[in-house]
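The data blocks that follow each hold one structure.
We did not get these values from a lab; they are worked out from the coordinates using the rules stated. The model shown is predicted, which means the values in this text are computed figures rather than measured ones. Cβ atoms are built from the backbone, for glycine too; each structure is taken alone.
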Structure P
Amino acid sequence: MEQAVAEGGMAVLCQVLSGTGGVGKTQLAAHHARTAWQAGAVDLLVWVTATSRDAVLSAYAEAAVLVTDPDDPQCADPDDPERAAVRFLAWAQSTDRRWLIVLDDVSDPAHLNGTNGRGDLWPPARPNGRTVVTSRRRDAALPGHLIDVGLFTKDEADGYLRAKLAAQGRHDDPGQVEELARDLGHLPLALAQAVTYLLDLHLDCATYRARLADRARTLPDLVPEDSGLPDAHRATVAATWSLSIEHADRLRPTGLARPMLHLVALLDPNGIPATVLTSPPALAYLTEHRTPDGGTDPDVSPRAVGVDDAADALRCLHRLSLADHTPNTPHQAVRVHNLVQRATRESLPPAARDTAARTCADALYQAWPEVERDTALGQALRANTAALTAHAADALWQPDGHPVLFHTGNSLGYTGLVTAARAYFQDLHTAARQNLGPDHPDTLTARHYLAYWRGAAGDVAGAATAAAELLADRLRVLGPDHPDTLAARNNLAYWRGAGAAGDMAGSATAFAELLADRLRMLGPDHPDTLDTRHNLAHWRGMAGDAAGAATATAELLADQLRVLGPDHPATLAARHNLAHWRGMAGDAAGAATAQTEVLADKLRVLGPDHPDTLLGRNNLAHWRGEAGDAAGAATAFAELLVDQLRVLGTDHPDTLVTRYYLTYWRGQADGASGSVR
């Protein structure tokens, strides 16, 4: 970065060092100016703290006194800063002397623009003159060549901490030094103040990291007092961004940058989807919490914030370097430094933080697509839910468990990460029990999903036992006709038949009894009733009645097409099963043809990496083999295995099934036992 400034200084008339507060823009400009002066490359150096127009005028007036002839009747009058500034800029325009003007910390480009009868204060473009601007702004109105001053690299941050410690005879554990740099997000200002603090208090890096992780301590508690700030810092880490937030809030649309930052501060610093921050819950929050305008009548309701307003608020944060907003990366459209987030969270009273957290949860839940065709979006939404939970877990359990908590775990499972889903719901059940008690419906729901994903991950016997225990508790707490109790009966019936020695006939009987109760309670067209018919048909077939299963599935499919539509995942599942049972009833070629057709629709609706699409490829390969194309089946299973290993992993039950069938069909194609390598 220093090299870029130095090289640019010889060829570029105006350079703008832009970046968030704390990255070292001022120090970099000072180093460049000092080097140029000591090298004799400039005859006049003017340093301007450009936080306001008055500050710029004052600095120019002082410079004018130095460069103009005191006997000249047109000499600048320091008591008339506007006139003095004009004289100084005129001198800079006409002189042959080499000058360098540093405009440090330009808070608003408008302060230097010539508008409303005021003169333009930007230095002139002259071959013998150079201008360096530092600013947190990234406005297009800033002149010159923009240099984005970013964070330290990992090696730079580690090296900086080690050097500062070594200067005091300290040689801390290199691993702890590296982790401290990571904890502080490689922000130069934070690193400088943290190392000064721990040296002053004789702490090692591990102890300081423990204090940093302690949420009872705020950022101001973890840096030196104002009188002990290092490197001529003017503000602590926590105060560094306050002025930027005030400026951002005054940009159009006024009053929205601050409440938007409240939401951003609770989500994943590595990337927040645009759809979350422009969702209806987010817009409602921005409308309600818009920073008041002094000229606004308090009795007049503010105009509702729209999607464009929310996007413009993100641009305000971007312009002041409080966040990076890149709309062309929608799944990670907004990134923000973790210390900016922490400083923002710590500025919020607990009640306000909880309100913002519930808004974020609502926004995440609403942004989640019904079908996760885009795996990158699902991963981003799960990462943001994890960040939200880490920052404001208590708020998500008041008054009940927020739906996004459950949806996140199911997202893991439905995208193939069944082992992760089981672990997630184990933790969620613990949290629900602690926050709501063992008999709360949401605690029972966490147990419900834990049992399901336990079975999906391969522990069928454990899932059946857990489902039976859950059913007893739901009968006691909720009663026999509650939908959650019926759901518990559904899962218990399924896992009874799913094991290697499963009771398939018993499962079919249990689903027949459940269907009668769901028809009575929910009616024939309720999705849960249709799902029960699906399971009943499945277990009839598994119990040996393939023809009956095919007939029942065909009847179910007609109703699903009418109620749910052709592209609903349940409809696609029924078509999948219908093809399967027709094959089991003896029509292997017809099954292969039907699976080909449904696979095309699964690819279109669910995407190529969805577990149901991969399962469709499994079944198509199987029926190709059963129809006589053993070599084609083996090839298809080999291709499928590559994708399942990539998407699901080596231990997923579906991956293990594919490995088995690949061995089988290779053996059939070769006339001998095959092997998987």
Structure Q
Amino acid sequence: MPGNRHRASGGRHEMGAGPLRTHWLLLAVLVLTLTAALLVDGYTQHMFKINNDAAPHPPGASGAVPAQVSSGGPVIDSASVPARTLRPRPYRIALTFDDGPDPVWTPKILKVLRENHVHATFFVVGTQIAANPGLIRSIVADGNQVGIHTFTHPNLGAIPPWQRTVEMSEEQLAIAGAAGVTTSLLRPPYSSVNDAVDNPDWGAIRQAGRLGYLTVLTTQDSNDWHRPGIARIIDSATPGGSAGQVLLMHDGGGNRAQTVAALRTLLPRLKAHGFRVGTVSEAVGIANPMRPASTLDRWKGRALLWAVKGGDTALTFLTWAMYAAGALSVLRAAIVLWAAGRHRRKPARRGPGVSTPASIIVPAYNESAGIQAAVRSLVASDHPVEVIVVDDGSTDGTADMVEALGLPQVRVIRQRNAGKPAALNTGIAAASFDLLVMVDGDTVFEPDTVHKLVQPFADPRVGAVSGNAKVLNRRGLLGRWQHIEYVIGFNLDRRLFDLAECMPTVPGAVGAFRRDTLLRVGAVSDDTLAEDTDLTMAICRDGWRVVYEEGAVAWTEAPASLKALWRQRYRWCYGTLQAMWKHRRALVQGGPAGKLGRRGLIYLLVFQTLLPLLAPVVDIFAAYSLTFLSSTRVISVWLAFLLLQLIMGLYAFKLDEERPSPLWTLPLQQFVYRQLMYLVVFHSLFTAAAGIRLRWQSMERYGTLQIPASGQRTTEKV
């Protein structure tokens, strides 16, 4: 939990350029592109299904359907006035296949047609073309014809006219993009014979005629969709007389093994009965309905196919991202809960207590709102201490306010503004004792905090100790959310890091160090904006143990506005990334440094960097699923995730002896706070990748600091 609070007038970060705004444009473009791809995929794959074309539909009124259409031939030219129809000639059969192309069955059907020197008309679905564009080229290359069966297979009579136009035009572009041709044949999904056409169907057929299409219905249904058996398919497909027929079969939409087997017997049988089998135009006696597509239509069609393919790819990516996010969330919960339980059961430290006096260093820049409360709480410690307040060029009278307290064990050192690391180093140099406690100027200690904080130094291997920082100003949703984050996130993680001996951060709000340890690692560096994380990692790499003392409680003032929270977390995240990069060699080192690298750094990379980046993907997928898939499943997954968070929260609050009442805000936190945090991570990563150096930023102060009464939890007071 980095604690940078200072602005440096001459530091290396002040002179850097401000963050570029292009990355927000990039993020917006990525999100909009992904959303558009998913909308295409959702519409094409989930708005309609390729169901049984022969399934019964409730009959509607048919008074508007012309008599010559109801009793006419299956090929309808609705653009003529009056509408006219055509029938196949005697002993002619137009062999048609619906709902393909299918990667399994269409090639097998094409093989049977080639073996029998027969051509057919394939009424194809646009989504199937997008998935199998090569099959359309094979169909056309073999001399067969294609007709449109709409892009997503809706009932044209049940959708508005604008959507019918989209369905037909997009299907036409798909054919042009895949095979370089256009067609004037249309078979509406769920259509059958002429006398089944009702008023809505006729409206769709008339609109198709105005767009230049001939509508092709059927006169003989093989019923192969129902898979009744090969013999029954053959019987249903065989004409009872000499009249010409438009025969309906299927090459897609399900298992077409019976269709392929029946076709092998049916074609020789029809030939033996004197029938000539061919395309619709051959059977009816009209001109070839297929024409070469224009160059523009070919490119538009290819773009459409790429868009549909992109939607499929985006959905695949989102699905795997969802699995990854879910797995990582469960894995992190399992790890931290297990570690917290182990940490809780660790044997208490034995041996003589540490009574050595400690020097408390308070770097302060414009802390007038709370510095007096902070200093009073430190002086009230039940452990012998001296307090050194280093005023880092404040302009609000911070140093004067401390001196006005007239406390004998408090020293004030004034210096020109040089940044928090410089202020801490000034305090280290001026300290009288070998045990050093560092605390921010917006933090108050309980009377026993210092004593508990220094006890782990009884172990000579311990070089630094992290205390337990708690949010003081918890009023309002933002305060409660930060309180939850501190308890669940920060403190559970510290128990894990303590157990794994890879503590990456001793927070600036409450931490203790050996002077010798600090001097060995070069004291506090200003290489990063997270000087506390940088310092802690350096200590770990030097071979020291860094432990967590949950009983050493400090109350800190958290940001009270979204703007202030953004600035704080952006600085923390960016500084942590800097520190991780600076200490990346720990990944290949041995000993304590290797534990930091292969445990701590990998944990930070996976769970505090990569996992937040998956959050927007999860949100977009959730919106997609609510729109196009099962809302029940999405809500169930979200509730399961929320339950996992609640379990972690209840356990963490129990460990920290906190009342669980703020956890009622967890559901709301998922909709606002979590999004803010992953935007922070994205912003930080882009800034780091772009090589932008940030300025130091001062924090707002709200004057809410107060010294907690001994033994009283702040949850009872705010």
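Overview of results
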quantity: Cα Rg over 2.2 N^0.38 Å, for residues 363-610 alone derived as 1.05 - corresponding label from P, Q; calculated: P
quantity: Which of P, Q leads on distance in nm of label points 7 Å out along Cα→Cβ at positions 139 and 315, largest value; calculated: Q
quantity: Relative contact order in percent (Cα under 8 Å, 6 or more apart) from the coordinates reads 17; which among P, Q; calculated: Q
quantity: Top of P, Q by distance in nm of label points 7 Å out along Cα→Cβ at positions 267 and 563, largest first; calculated: Q
quantity: Among P, Q, structure where helix-only ellipticity at 222 nm (-39500 (n - 2.57) for each DSSP H run of 4 or more, over all residues; to 500) as derived comes to -19500; calculated: P
quantity: Answer label among P, Q for the case where Rg and Dmax of the Cα atoms in Å, calculated from the coordinates, equals 33.1, 112; calculated: P
quantity: Highest-scoring label, criterion being mean count of other Cβ atoms within 10 Å over residues 523-530, among P, Q; calculated: Q
